[in-house]
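K.L.:
As structure tokens, here come the structures.
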Structure P
Amino acid sequence: MGLEDFLVSESNAAAVNLVDRWPDWPVGAAVIAGAKGSGKSHLANVWIARSGAKAFEASEISRETVPAVAAAGSVLIEDVQNVADEAALFHLLNLVREQRLQILLTTDAVPGDLAITLPDLRSRLKALPLAVIDPPDDALLRAVLVKLFADRQLSVEPHLVNYVLVRMERSMLAAERFVAGADRRALVLQRRVTRAIAAATLDALGY
């Protein structure tokens, strides 16, 4: 989960740059937004390694837990879309300046599109520096497929990667599911990953 294992392209360069700029953020908090499986957690782990931050789910933030969370100093708050106590999260963000906290928040949508009902929290989140991870482009997806296969000690031909690329869903999560499925199928058949195995895996995944 290190930065050396994170493949960078135009779709995620802004988020990588946001993490690289820490601790020189204009304020002590920032937001990374992107779909599930886009790489938010990977980058968040890179930031944890650099900052020594402790990780919390937004659903864990409450009036009772805010003091303990703030005491960590550097904090990762994941999945803001699942926040349960909006007032508590707003209070935590208010402590950024008072206690010089460093907070990185992740969410599956940009703050303005979240179903946040507390106006003050919505306004505060929208005002934070934001980096969006866009859907992966072909070059990134191709590189991810090759790397995922390599991580499993599997070698695949470029034409097979291209075959998969034009048929699968355009997401990192889909790439992970495909490679895992193709690997399982190849192990059962005791064969290398062929076009037939790729086709069967794509069909099983509904592509």
Structure Q
Amino acid sequence: MVHMTKISHSHSERRKDIVGAAQAIAAAEGWPAVTVRAIAARIGCSAPAIYQYFQDKDAILAELAAEGSVALATAMEVAVEPFGGRAKRLRAASQALWDFALTNPELYAVMFGAEGLAGRGGSACDVFVPEALKRLAGEILDKRRSDETAEDLAARIAATAHGFISLTLAGTMVGGAERAATLFQRSLDALIKGIERH
């Protein structure tokens, strides 16, 4: 029984090593450099050995996206904790999304489908919307006369953030990250005020 636990732990640790290597390569060299062969070289094993732990590279990226989703959810919960007002909580969560993207661009890319990657947080047709954002959008819509659903409002916020974040990470936003952050906050304020007026 003890022996099986050791094997399981070793398998789990090796999976973490593989996912960590993929993230490290992406952070240092960009996602095109992330291959099974590069991951194997980084952790000191053969490329075929990787397939004992993951079916293919997509499975590795899916695992990394799942880890990123947990980290983002935690960051959002921490960000909203000090605030009582619904609008302030929604702004804080949106700011947490922004901060997460700029601090962890490789995770953001694999979660939301940036840098030519397919997003792994939702379907291919939709912008991935974090659950915390949906919940907070629901809070602000509660008891207001609006035809909009919480999911729609959260999707509008996520899509707006994604546009500014993508331009910033690509280095094509005139005025850089600071201007992009300001414009994103103005856009977010306009969305919230539009809801509050109803």
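Laboratory data are not the source of any read-out in this text; all were calculated from the coordinates shown. Given the structure is predicted, the values throughout are model-derived calculations rather than measurements. Cβ atoms are built from the backbone, for glycine too; each structure is taken alone.
K.L.:
Work out which structure the value 24 belongs to, where relative contact order in percent (Cα under 8 Å, 6 or more apart) was derived from one of P, Q.
P.N.:
Only one of P, Q returns 24 for relative contact order in percent (Cα under 8 Å, 6 or more apart), namely P.
K.L.:
Sticking with this structure for a sec: Given a computed value of -24000 for helix-only ellipticity at 222 nm (-39500 (n - 2.57) for each DSSP H run of 4 or more, over all residues; to 500), which structure among P, Q does it belong to?
P.N.:
Of the options listed, only Q reproduces it.
K.L.:
Follow-up question, since we're still on this one. The value 12.4 for mean projected area of the Cα convex hull in nm² was derived from one model only; which of P, Q is it?
P.N.:
The value was obtained from structure P.
K.L.:
Moving to a separate point now. Rank structures P, Q by distance in nm of label points 7 Å out along Cα→Cβ at positions 12 and 148 and report only the one at the top, that is, the highest.
P.N.:
By distance in nm of label points 7 Å out along Cα→Cβ at positions 12 and 148, the leading structure of P, Q is Q.
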